[in-house]
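Multiple structures follow.
Coordinate-derived values only; no laboratory data. From a predicted model like this one, the values you see are computed outputs, not experimental measurements. Cβ atoms are built from the backbone, for glycine too; each structure is taken alone.
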Structure I
Amino acid sequence: MNPACPQCAGPAPLDDLSRRAFLARFGMGLGSVALGDLLNPARAFAAAPPMDCGVLGSPQLAPKAKRVIYLFMSGGPSQMETFDYKPVLNQREGEALPDSVRQGQALGATANQNILALKGSDFAFAQHGQSGAWVSELLPHTAKIADELCIMRSLYTDSMNHDPALTQMQTGSQLSGRPSIGAWLSYGLGSDNANLPSFVVLITKGMRDQPIFARLWGNAFLPARHQGVQFRAGRDPVLYLGNPEGVDPEGRRLLLDRMRELHEHQRENTGDASLDARVEQYEMAYRMQTSVPDVADLSGEPDYIFDEYGPDSRTPGTFAANCLLARRLAERGVKFIQLYHRGWDQHIDLPELIKIQCKETDQPAAALVMDLKRRGMLEDTLIVWGGEFGRTSFAQKPITADNDRNSNTVGNYGRDHHPRCFSMWMAGGGAKPGHIHGETDDFSYNIARDPVHVHDFHATMLAMLGIDHEQLTYKFQGRRFRLTDVHGKVVRALMA
């Protein structure tokens with residue numbers, strides 16, 4: 001319990017009462033149990049703790065966002081096929097990348113190519129909205145909400161390899177073993193719903209390419225209750241949450257009561273504070289037996305909602321269904337909702353593969369933004385879209401007559417990893433709408449104006465949530481760690 005938090009002070013509200021306390025206070029027997037179930041069925045039989053307000057107690061700065069929905073496009077979407085329009089690439093297609101542009105940068109899979117041949121986008125771009133944002137024809141639904149977006153075209157990172165770049169984008173460090181963004185937020189700000197995790201992870205089913213490791217939503221050295229909880233498609237969204245055959249809720253409740261008493265007895269004898277956390281996790285799992293099936297059940301959504309999110313939204317586990325589920329989780333106070341969509345690592349067959357990726361993600365991502373806006377939630381919900389790095393402006397496979405952009409065959413070229421510049425967007429939650437930030441050179445190879453490092457992005461995101469990134473720290477092995485390590489500055493130009 002944090003004494004700095006007003007929600008943690010004073011007597012417990014009615015819906016926070018345990019069954020015993022409820023009966024003792026009102027003395028109304030089974031009628032009180034029924035009333036308690038109506039007031040809050042998830043807690044009527046549980047000893048729910050007061051609301052967790054995190055180590056900070058309350059935001060340090062004036063917050064714009066209360067929660068984050070992070071749409072992570074794992075693999076590295078090509079900025080030149082999405083948001084970074086470069087007509088010069090089309091004009092100079094087939095020429096070698098100038099040495100003055102490359103500046104001796106190390107290469108990845110293309111290191112053994114004889115020529116780094118420039119490759120323009122095969123897809124048309126147009127300007128949209130009052131902001132005049134250039135958006136690819138691959139993203140028609142996103143183009144319609146251009147004035148809701150804060151498009152960042154000048155992000156850069158420190159690694160050209162997937163694992164360290166992905167790990168840095170999710171934890172602030174290229175090395176594994178650091179807490180994820182969602183874990184930091186849970187630790188700092190706590191939860192707005194005692195019946196659901198403060199940090200939930202959704203992964204598009206059936207996607208190939210890079211693996212997604214659980215450490216990307218892990219708590220590392222933070223207390224275990226702050227790790228992300230993965231929700232899966234199907235009958236059991238959270239593994240091992242349901243009761244085994246032959247165990248009913250009343251029996252489970254009695255078992256937890258006895259376990260609590262044993263843990264409290266051991267706590268008195270040993271002083272081991274970790275026992276409290278263990279009991280808390282047991283109780284959370286018990287409450288989730290009711291809350292998780294309720295939030296994961298999309299059957300009550302009206303037809304027009306499914307139409308807005310697209311036909312895939314009726315199929316559990318798709319990106320569209322996960323976007324709709326993310327909205328439902330946000331409505332119930334989940335602090336950080338992470339969606340992973342894999343398959344953006346297009347070293348070959350880029351024109352065809354990126355069409356598939358954009359078709360799966362474009363409509364539901366745009367629908368999520370507008371759905372939240374219609375419900376009055378966009379202003380305090382920060383939505384983030386992007387991957388771990390960008391792609392090269394030269395083709396991974398040398399361009400020949402067989403794969404020339406004007407030929408009848410699309411060709412088998414792809415783009416290699418590129419950490420020097422890439423594009424992302426934010427919407428709502430304090431992000432400046434209709435803003436295009438930063439600029440790359442004519443080749444989308446180097447940043448020409450307003451660079452934003454990964455640490456800067458994280459610092460800015462925390463500022464939108466009312467957190468001073470230098471103050472949210474945790475001492476471990478003699479050192480104070482934070483999401484932004486020892487770097488990072490807030491980019492005020494990105495904030496409304």
Structure II
Amino acid sequence: MKTDNCITRFAPSPTGYIHIGNVRSAIYPYLVARQNNGKFILRIEDTDRERYVEGATDLIEDTLKWLGLEWDEGPEVGGDNGPYFQSERLEIYHEWVKKLLDAHRAYSDPTPAEKIDEYRKECSEKKVPFLYRNFRPEKLDFEFHEGVPIRFLAEPKDYEWTDAVMGPMKAGPEVQDDIILIKKDGYPTYNFAHIVDDAEMGVTHVMRGVEYLSSTPNYLGLYDAFGLERPVLVSLPHILAPTGNKKLGKRDGAKSVTEYRDDGVLPEAMLNYLACLGWNDGTEQEIYTKDELVSRFSRDRIQSSGARYDETKLLWMNGQWIRRIFDTEGASALYVKTEGFWPEAAAGSSEEYKLKVLSIIYDRLKTLSDLRAMTEYFFKDPEIDMEMLKSNKFLKKLSEAELEDLMKKSISRLGEITDWTAENLNAALNELLAETGQKPAVLFSLIRIAVSFAPFSPALDLTLNVLGRDTALSRLNAVARAI
């Protein structure tokens with residue numbers, strides 16, 4: 001659905017690592033803004049000073065850059081509606097709250113926390129919902145005082161609105177209250193600050209987690225009090241734990257986006273997976289580029305129920321992206337993404353050699369970090385593990401004499417090859433099968449284990465070719481001596 005003058009925002013709190021759910025709340029507004037040639041704003045909601053974590057803002061910005069979610073206004077890039085840190089906008093909030101005080105739609109409330117706890121306990125004993133407006137002071141103070149909280153003076157009524165995902169909604173007076181707007185430390189609450197910021201920044205589409213749906217009547221009260229036009233409200237369903245019975249949390253094994261990046265998940269795969277976690281375009285397609293997501297995305301295809309998080313699916317998708325990049329953009333395009341994922345033994349190897357290794361191993365990778373375990377034997381001689389050789393399901397029936405005979409014949413035939421190409425190696429291996437009368441599973445397992453001592457490896461002719469003639473024959477001879 002195309003929308004003129006579309007402005008969306010992502011407004012995270014810098015309170016720790018950036019969670020999977022947080023990132024999806026950035027992806028959807030980004031796609032909507034790009035699809036409509038609009039603006040995507042990054043705003044840092046850092047008014048909760050007790051939970052503020054140093055460095056968390058840098059982590060948020062770094063994650064968005066890694067995913068390719070560039071923002072049009074916000075930290076670093078600036079814009080006409082700054083500052084983009086709420087902690088730097090206190091004067092703006094105070095100006096807006098004074099409008100409410102002057103209109104007698106907000107009041108200063110010095111009631112101590114202990115007294116409010118008493119009211120709450122009284123309601124609990126009577127088994128009725130606690131609403132502060134039922135205990136508001138008889139004489140209201142409509143002046144601004146430093147160090148005194150300011151509350152909204154609610155005028156409860158029936159509300160009806162349409163949520164772009166959840167559909168027609170309505171709520172009665174019983175869920176509207178005198179919410180706090182400005183805390184005693186002078187900082188605004190989220191409930192107030194985001195209303196002001198969205199209005200000042202011209203935000204047209206507010207996309208956030210469904211957990212804010214219950215607070216919407218209070219937000220509608222603030223829109224009315226200020227005479228503001230309501231933005232398009234879009235509630236995003238929860239990302240559920242793998243069990244499907246609760247919201248995904250840290251205890252459910254979901255790592256931060258940064259951890260997935262460090263484990264070798266590609267940004268293309270992470271963007272693709274999270275965009276499709278709770279949305280689809282009605283087709284069977286699963287792999288989408290960012291441009292395809294921008295062109296295909298639509299709000300009306302966001303599902304209203306929670307989407308179950310599936311790390312196995314994410315890793316599968318990552319493997320698909322590794323192959324896609326290699327097959328469509330070439331080995332070099334994938335290689336530049338592998339920095340930091342090679343085994344330590346690869347440090348002295350040339351880029352040319354590592355490209356050869358990558359070219360025969362890429363289609364087995366689920367993450368780039370798999371390179372460490374899967375390729376180490378290409379860069380240093382593996383330790384000879386006779387138990388691994390003898391316990392192999394294809395080799396354990398052979399005697400040591402039979403193993404030795406097969407090794408000698410293999411060394412002899414492969415040693416005759418002067419032009420060490422994959423084609424020549426493939427031909428020689430087929431000749432060895434005919435000469436020894438062995439099945440491929442037996443002969444090839446012996447040679448593969450002898451040169452790699454790895455659980456698996458690429459096609460044998462390709463592995464031998466990349467290792468090179470001298471290295472391959474040296475390892476075969478070493479194992480023959482060990483037998």
Structure III
Amino acid sequence: MEDIKKIELRNLNINDYQGLKTSMIEAYSNWPGAYWSEDHIEKLLDIFPQGQIAVLVNGEVAGCALSLIINYDHFGDEHTYKDITGNYTFNTHFPKGDVLYGIDVFIRPDYRGLRLGRRLYDARKELCEKLNLKSIIFGGRIPNYHKYSEHLTPKEFIQKVKMKEIHDPTLNFQLSNDFHVKKILKGYLPGDKESKDYAVLLQWDNIYYTKKDRKINQNKSVVRLGLVQWQMRPYHHLDELFESVVFFVDAVSGYKSDFILFPEFFNAPLMSKFNDLTEAQAIRHLASHTEEIRKKFMELAISYNVNIITGSMPSLRGENLFNVGYLCRRNGTYEEYEKLHVTPDETKFWGLTGGVKIKTMETDCGKIGVLICYDVEFPELSRIMADQGMKILFVPFLTDTQNGYSRVRHCSQARAIENECYVAIAGSVGNLPKVENMDIQYAQSVVFTPCDFSFPSNGVKAEATPNTEMILVADVDLDLLAELHTYGSVRNLKDRRLDLFEIKLNKL
């Protein structure tokens with residue numbers, strides 16, 4: 001996992017062929033010679049380039065999904081793989097057809113367990129919606145059926161898989177991706193000994209039929225945010241902390257969120273085992289976990305297909321201690337951000353040093369910014385980010401009292417209005433009686449919007465219950481920001497008197 005630098009989802013091209021061939025040979029090791037020839041791939045790319053989707057890891061083909069468009073009425077439910085592919089000529093492809101038919105999908109064994117197959121399936125669904133097709137259909141193998149064929153019929157086997165009494169990796173995966181079984185096909189793919197020549201005809205219905213949707217990898221208009229309102233509780237080991245982290249990532253990912261935001265210093269409970277030291281020494285020991293935590297977040301971002309804003313953690317650079325966090329992208333890349341302004345207490349008790357990086361960060365949902373807690377109380381920072389194209393500002397925070405929280409809350413809401421952007425804030429709740437300088441926490445996580453007719457009148461999209469551990473999930477529409485910028489009742493960005501004042505970065 002540590003060797004993964006980048007994951008890319010894109011349309012296949014003919015230059016990928018050797019990598020595709022290698023991946024297929026490894027994926028179908030039980031079927032010697034089971035790979036498409038270069039002529040086959042050239043034909044597919046010629047007749048339907050959009051339908052051939054690859055996922056690459058570090059520039060190498062890790063998996064692929066191949067498809068055709070067909071007029072399903074010409075085939076009906078009783079068909080074979082040979083029928084659908086026109087005896088492997090693909091002459092059955094019909095651009096004006098009504099069904100996206102999957103003719104192959106595979107993941108190289110070395111990259112299984114990263115949920116790359118789910119990305120390919122999601123890309124197919126997006127393509128189906130974009131092309132306004134009724135459904136996705138394919139014949140799915142049941143490779144574990146041979147283990148039960150002597151005492152179970154295919155129907156009984158499928159029922160037991162549905163009831164989780166039997167595990168079949170292929171069928172379980174397809175059912176978990178919202179495909180339903182249409183019927184059982186006999187002789188669909190002759191020679192499939194593991195499936196005993198049976199296949200399951202599976203279908204996913206496009207509920208947006210007649211609605212045109214976006215292209216693969218195009219920035220999304222509606223972005224789903226997941227905020228973690230984190231309960232401070234004792235953790236004696238890093239693995240205990242990771243259990244809670246994985247729980248929240250799994251929960252937020254289950255709602256198909258694009259981002260998950262953790263609070264500032266969410267890992268502070270680990271300092272309890274350093275209570276024999278001074279506060280400054282304890283937090284420096286805590287910094288020894290930061291790199292391992294970052295790697296864990298990277299693993300989770302990839303596995304759960306969600307962009308993770310890690311809140312913040314202490315980081316030592318030589319003798320200086322900084323407060324940093326990471327944007328862990330679901331494509332396997334990451335960037336660091338820093339807390340620029342440290343509070344008097346952070347200087348007094350911990351000896352924190354302010355960072356120097358002011359920047360926006362690119363994501364598959366557009367540009368975002370991150371300001372850690374106290375930083376959001378300095379409006380210049382977010383204005384610079386807004387000028388760089390930021391649409392969503394994330395604010396991980398840690399406040400002990402309600403008045404401290406109110407400063408973060410009200411300043412965050414002001415940033416949403418003046419910069420015509422969304423602002424998401426997430427903090428921690430509860431008590432840590434065994435950690436010095438971290439006794440009590442107060443938080444209420446919120447997603448703020450601008451205040452205009454297309455947004456909530458109070459500028460609050462969603463808010464959590466105060467001082468209660470929970471997640472907050474909310475959708476934000478980036479297209480509304482573009483409309484506001486041009487047609488809003490007031491236009492804070494456009495109406496600035498740049499003839500009188502400006503904000504600019506100093507060169508360091």
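Values as computed for the structure displayed
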quantity	calculated
For volume of the Cα convex hull per residue in Å³ computed as 180, the structure of I, II, III it came from	III
Which of I, II, III leads on distance in nm of label points 7 Å out along Cα→Cβ at positions 63 and 311, largest value	I
Volume of the Cα convex hull per residue in Å³, for residues 119-382 alone derived as 158 - corresponding label from I, II, III	I
Given 4.1 for distance in nm of label points 7 Å out along Cα→Cβ at positions 55 and 359, calculated: source structure among I, II, III	II
Structures I, II, III, by mean count of other Cβ atoms within 10 Å over residues 71-78: label with the highest value	I
